[in-house]
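In structure tokens below, several structures.
No lab work stands behind these numbers, since they all come straight from the coordinates. Computed from a predicted structure; not experimentally measured. Cβ atoms are built from the backbone, for glycine too; each structure is taken alone.
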Structure P
Amino acid sequence: MVKEKEKYYKAVGRRKTSTCVVRLQEKKKGEFLINERKLSEYFPSFDLQETVMEPLSFLDYKDKFFVSVKVRGGGVRSQAEAIRHGISRALVNFDDNLKKRLKSTRFLTRDPRMRERKKPGLRRARRSPQWRKR
């Protein structure tokens, strides 16, 4: 007896130093797991939950998929935006006709802004040491 493999749509999302792998499955609908924890448990802030769910709520697909996410690196906001990017890309893998609608809302655009590296002789990227007269 061979176990049937579950069909899923996979994509990678990134933002700053956060990276996530998103899987969308049509079997168990409505569930949302991030690092094996529920969405409300991982992101207690309603603002971050809304950011993560933006592509699904925009397309009215909130209860259509079981979403499983593995995310690492970066801060909380960065992780939420990486997940949003990953979900958008996975939705395009699911249905190519959604690309135009998601692109118009800029969910498919990877935000290239990164933290500037620290320079030698300075405290941070551009912050110089405090000047003393005496």
Structure Q
Amino acid sequence: MKKKYNKLKECKLIELPKIHDARGNLTFIEGGKHVPFEIKRVYYLYDVPGGAVRGGHAHKKLQQLIIAASGSFDVILDDGYSRKRFHLNRSYYGLYIPTMIWRELDNFSTGAVCLVLASEYYDESDYIRDYEEFLRMARK
């Protein structure tokens, strides 16, 4: 099967504004300005047990920005042809994930908090939870 496009090139780290202050730093995020979509949903993962893997799905329409708000973890992205691992460990960087990218999160440090900004409201029909089905759709 011939690869026509490397969709992983659309996945990128976005540096977020960081205001330095001796009392503690501040980072803010504005939808449509710092992220390439309107933010419709925010959620976070925490208290992830050692060795656990999260994610394991792709989205048909939803885009995301994933941030290590505290601690660190890895995000493995897959476009159906190749995979790339990102190590997130700074709260002022977010990983942009467009549509139709399979994602898995692992290697969570103790106390890690994964903050996710999403372009859509929750809709179970937008999820692709079967990897083989994802491959069929991604390779069309």
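What to note about this one:
- Structure (P, Q) behind the derived value -1500 of helix-only ellipticity at 222 nm (-39500 (n - 2.57) for each DSSP H run of 4 or more, over all residues; to 500): Q
- At a computed 18.1 (mean count of other Cβ atoms within 10 Å over residues 10-17), which of P, Q: P
- Computing Cα extents along the principal axes in Å, for residues 58-121 alone across structures P, Q gives 31, 27, 16 for structure Q.
- At a computed 2.5 (distance in nm of label points 7 Å out along Cα→Cβ at positions 74 and 98), which of P, Q: Q
- Structure from which 18.9, 84 was derived, Rg and Dmax of the Cα atoms in Å, options P, Q: P
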